[in-house]
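Trainee: Just below sit the structures, each encoded as structure tokens.
Coordinate-derived values only; no laboratory data. Quantities reported herein were computed from a predicted structural model and do not represent experimental measurements. Cβ atoms are built from the backbone, for glycine too; each structure is taken alone.
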Structure 1
Amino acid sequence: MPTNNKPELVDLRQAVVLTAAGEADAIERQASLVLRTEIKRRTGLVWSETSEMPAQGPVVVLGSRERMPALPQGLRLPDPPLKDGAPAAEGFVLSVDTTSRPRPTVCLIGNDHRAVLFAVGRLLRMLEWRQGEAALPADCAISTAPAYPMRGIQLGYRRLNDTCDAWDVGRFTQYIRDLIFFGNNAIELIPPVSPGNVGMAEVDPLMPMTPWDMNVALCAVLDAYDMDVWFWLPLETGAAEDPEHRACSLRERELLFAACQRIDAVFVPGGDPGDTDPDLLMPYLQDLTVLLRRHHPQAEMWVSPQKFRGDQLERFFTYLERESPDWLAGIVWGPGCLITLPETRERVPRRYPIRHYPDVTHAKVCQFPYPYWDDVWSQAYERQPIHPRPTQYAHITNYHAPYTPGSIAYSDGTGDDVNKVITLERLWDPEADVRETLRQYGRCFCGADFAEGVADGLLMLEQNWAEPAASSPQVPRTLAHWQEMERRAGDWQRGSWRFQQGLIRAYGDAYVQRRVQQEQKALAAAYAALNQDHLSVKQAISDAEKALAAANPLTAAPDLRQRTHELADDLFQSIGMQLSLERHGSSDRARGAMLDNNDAPLTDAAWLRGELGRIKTLESEAAQREAIQRVLHWTDAGEGGFYDDLGNRANGTDPHLVREKLWDQDPSFLRSVQDSHYGPGFPERHRHSWAYQAHVYRSPLKMRYEGLDPQACYLLRAVYAGRGRMTLQLVLGGQPVGEPVSFTGLEPVIREFEVPPAAVADGTLDVRWENVHGYDAQIAEVWLVRKAHEKRESGK
């Protein structure tokens, strides 16, 4: 076997698996079956199982320390990983011995039976495999245990999922095994509350069986691997308030508890969805816990303060402190929690652990938005794309984990697969090297010859989105890298959905870059046509409309577009991934519909078309020319003025925005400014700058100007836009100015304000917007205009 630039390898082609046979428990027997099945699936090799040490040939010894097969005389294992002087839970050793027998002996020994599964996973991550070949580094000697006891992923069988709703039990079982290979020990399901009330487990045509039957079956599958079974079980809005509705809700949930073979914990969010006041929610959960433990005596109840606001949050913390309920096992911190995890830990009594519930599946309008994402990428991929973010989720995990026993991550598909693996690995080892984890990921799922390439390719995909789409030199480099792997891929890689996901992102990013470049060129040509004063208005508009028509998704890069469509079809065939509404049955544009979103407008071309249509209806040519000038000079603040396009830090268009903390100091942006991106419901007729805003929670949005002329008169103009409804008060130089402004994201509001002379007396201007009602402040565009020919009299 090729070993260039690699440590010496031991050949395991003829290996047999040695177990404790009849003494092994069900999970250890499962571990042996998983190992032999996965080896055959990857290499075609058949490793048989034995309970007697063979005299010849390589051996893989598999078992727990409690039920370990007899080892050869003279073989020494690494010391087991310890915690507080005793073998650490779920820890294992993986070692290679080449001296005690004529042929190598590989030992996979767990401190407990679940650890044996994790040892099998580590072997598969390290194995140098190809068709007909299997080898392991001869110097392998690992003794390891997880840093955090809770390491899980939510797997929802529901309409909103971009993949898993198309799976049968076998496909789910394979994916659960894949997660176990990276240390997963818990799965959170999203079950219906009864056969006739699906709740959040929505039905869709892709499902091979009902949500009720699937979730009951998955409980049994998870029990067979000794994975903790969690239920995410939100309350219907109003269910805890009306007595009849409350009683019905409790009865339905008890039917669910009775039907399931195993339940270890139930997590009920306070909101998102449900929005149940804590005064009603907590007594309801106390009653629900009684019903849960009637069928699963050791099961736990967990709750989150998601969407609790103001007085609700205070009453929740007061309840925990005053009542100290012993029926409650712990608190969950997740999306929609309005204070940070460290702040939550300070407020929650120490007797209650806080589970992290990180959103690994969304890139915007979410708990951990992609930091400072260029608006082009946001428009082209929407909320739930294929988005490997390895270095970012390594940081997110390490930032939050010290306050928790670990996490069970929120997921709605497979586009976040890399983020899941990185989260699990960092919970096992907070110091794990990201690139090494990705090498193991590539080796495990794509083979030894692709380990390095997949690792580099995933890091490159993350870097693609860290730069402006139109100008990034990284995008073509990333495409070339994945195309090189594509050229040498064999049947295994071509059929690997993880490989397909990397390819489609590389092709898709290149397609989007070519599209935005084409649109920008057409838009520039349209503006140039409008700026021809010697032309009639009618002719200028006609020329501009012709220029805009030159931008067409079908002509920007047809070869790249065609390849993304082919790969999307491959992913639908391989794992049921839905990357298009009509083609594959995606639930909506925001949930993974990559093909549709990649073709969406990426510039202000649609807005300009609309403006031109409106200008043509004006009665006089003078009015038309005036309107054209307004369009041409939209971002011009005039001499001595400043224009900021907020919410698009990637392009450096917001130099006056005050960012007191950056992403690495506040990954959830709960105490800092984030670039907020509207979803697919934002009208194309609006400017793109209105869809992307600077956004803060629970604090003012601030800007600061320096080097102003203290004697000049200034005007501040702002576009109020954002998701939801809000009312903001402008404050200039510490003093409220004008009346509060109310607005919604779909109908932006433009307002102008005279800047008080005192606000710029020292040559600086401090600007802030305070939310009059609620917690958010969002602004899209700001002009600070120096009024022409106006100057204040000295001393006034």
Structure 2
Amino acid sequence: MSKERGILAQAWTRLQAVADILIPLVILIGALAIRSLDPTPIQYLRNVTFDTYQRLKPHVYDPDLPVRIAAIDEQSLKKFGQWPWPRTTLAMLINRLHQFGAIEAVVDVLFIEPDRTSPEAIIDRLPDSPELEAAKQALNELPSNDIVFAQSIRQKPNDSHPMPVVLAFSMADEDPKRTQDKPSPTGGFSFAGNDPSAFTRKYPYIVTPLPMLQQAAAGLGSVNVAPDFDGIIRRVPLVQRFESNFVPTLAAEALRVADGGPSYLLRSVGNGQEGFLTWLGRGIGQIKIGRAFNSQKSIATTPSGDILLYDTGHQEQRFFSIADLTKPDFDRSLVEGRIVLIGATVEGLNDRKPSPITPNMPGVEFHAMAIEQALATMLLDDRQLIRPYWAFGTELLYIFLFGSGMIVAVRRRGAWIGLGLTCMALAIAIIGSWYLFSLLRLQIDPIYPSATIFLIFVTGTMINFLRTERERRQVRNTFSLYLSPVMVDRLRQNPDRRGLGGEIRDLTIMFSDIRGFTKISESLDPQALTQLMNRYLTPMTDIIQKHQGTIDKYIGDCIMAFWNAPLDVPQHGREALLTAFEMRDSLARLNAEFQREAARTGRAIPEIRAGIGLNTGPGCVGNMGSEQRLAYTVLGDTVNTASRLEALSASYGVDLVIGHDTAAAAPDFALLELDQVRVKGKILPVRIFTALGDAQAADSTAFRELRARHIALLGAYRQCEWDVAAAALAACRDVAPAAIAGLYDLYERRIAEFRRHPPPDDWDGVYVAISKAG
């Protein structure tokens, strides 16, 4: 049988060893799987990190970049009326931009319906009336507003300084219930590498400008810019898909038309140039636009073909009011040689969205930022903000390498080596991520990898701790059978303090003794007596330990305990008093339980009555004994006085006697002074008290009345006014609880004795306890 137990113990030990490695390994594998799935909370943490980087080091706006925004603002609405404006007004504005030398106009407005202010539309709304025939005839001879607008945006073949115009269309996931036409192709798409169709955003529905406007425009681009799940726009797409066809966005088409190039080249990750790192990511890596931009220059994108915005925040320098175009003193340098976007900035047109830096930015400004950053990359060799295609794979590899190393290090080398490796891993992740962002404008996530490494470290360290604690607990449980639990703990935590020695501390000492224990022991056999004592000592010990007390020893039926050592216990006097109250209540419940058992079994169980003494003062506490055997205990006059106070409890007819310093620690409790006593072995008298309850009991009307009468009793007694004292004693009995009736029996006997034998003239009211028991 013992051999089988040994085999089972060995198997259990091996299983625990496997579990110690398996748990961190499961965390590592789970972390890699979660990162591969990239759920929304992980994306959120990553976005918050990158947004914080941008706030700490925002992109510096360059006013020299040839991009400006002609704003449909409040000033424009006051000048030209409410939106939408007649297309003739827009034609006039386009012509003004042309006159001022703009190289391109990009209109971030949808023209999906005919102009309601066109002459033909007005004719249709006029009633049939002979008086209006002349007006209808005159209107009929005027050209359509849409035709006028189309003529203004169409490039003139003979124009020495043409200004192409790019118009917008919109795509949708739901049917917009409008006539849908495929946009007229203005630029072709070609691939370098794998077909990236699977990675670009696809829309099933499209809403395009009027056909005549499409034909007149030099380019058409999608205005769809989808925010992230938290509503913040961090990227602007350059390419999207309608059904199976690639379509450019407004920013991409603006760049192509400004350059005059015919097409786009989508360069996918994995075409061979990136080498062995291509396995770390897939999708679109770069987009080349047009022809005049250097063939070696391309725009880095996300796998879905988006350009990440390095946010400058809202910049007023980008804007001028459309209303200013008609002013004679308009500063043409705002337009000349620039790409001019036309878009709304007023709140009422609902084209405002948050960016990482600005909570409320006009939608047209996102397109402008994308165009600016693309131009800066292709013309000025400025670095783009990108999350490289290899970022995802690199983060996974980082987690795997450091996570595996952490599991081995913590298991074999311990917590300190693991902590060092963790600090190194976190420093590499966080400092490296900031360096890559601030200098190279690369977005590499430091948070999730760091959190994973830290979690593995904490888990591994906790497993090591639990394993060590398990081993220590086995030793502790064994030696606790022989030594004090406090001593075992101190030896385990402070092995350098195994020698003899102590320290002086302010302590509260408790002695609790069963009254009449000799009679109880004589009435029970040894087994029943042992069971009775265990049933009494167990709850009392639990109560003391719950209130942060330390059990010093059991002396037969007596419990000795103290507070404020080995650990500090603030307000230890109050804690000791609360312990005494709870012990008093627990003893009452235990005696009631004994009575129920006696009624059920017919076997008498003696009632237990206990006295408690509490005293507060200095004491020497520490390891006492010999080199062969130690005990963690306390010595001193405070201990001796506490023992004397417990012994006096029976004489004074109360179950709790406390010293003056203990009473001073809880002045708001329901305290009654018992006497001034000169106990055996002491010269100076000691004021002793009892406590009937806590602060709530002290605040009761009954106790306040009792205390007033009790103070009157003690005053008359000490002044030797025996008749007054007797009257005060009778008054006390009227309101006193039965638990202290014995106290007033004692004073009644003393008053009677002093009447027969008066004390000497120099009597100071102090009672002399001639023995330990009083």
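Trainee: Which of the displayed structures (1, 2) returns the greatest value of volume of the Cα convex hull per residue in Å³ on calculation?
Mentor: Of structures 1, 2, the maximum of volume of the Cα convex hull per residue in Å³ occurs in 2.
Trainee: Comparing structures 1, 2 by FRET efficiency 1/(1 + (r/R0)^6) of positions 466 and 658 (r between Cβ atoms, R0 = 30 Å, to 0.05), which one has the largest value?
Mentor: With respect to FRET efficiency 1/(1 + (r/R0)^6) of positions 466 and 658 (r between Cβ atoms, R0 = 30 Å, to 0.05), the highest-scoring structure among 1, 2 is 1.
Trainee: Assuming 6.4 is distance in nm of label points 7 Å out along Cα→Cβ at positions 314 and 666 as calculated from a single structure, say which of 1, 2 it is.
Mentor: The correct label is 2.
Trainee: For which of the structures 1, 2 does the calculation of Cα extents along the principal axes in Å, for residues 234-585 alone return 117, 52, 43?
Mentor: 2
Trainee: To which of 1, 2 does the computed value -15000 (helix-only ellipticity at 222 nm (-39500 (n - 2.57) for each DSSP H run of 4 or more, over all residues; to 500)) belong? All intermediate terms of the calculation are to be shown ahead of the outcome.
Mentor: Working: 1: -11500; 2: -15000.
Only structure 2 yields this read-out.
Trainee: Hey, mean count of other Cβ atoms within 10 Å over residues 34-41 derived from one of 1, 2 reads 18.1; which structure?
Mentor: Source structure: 1.
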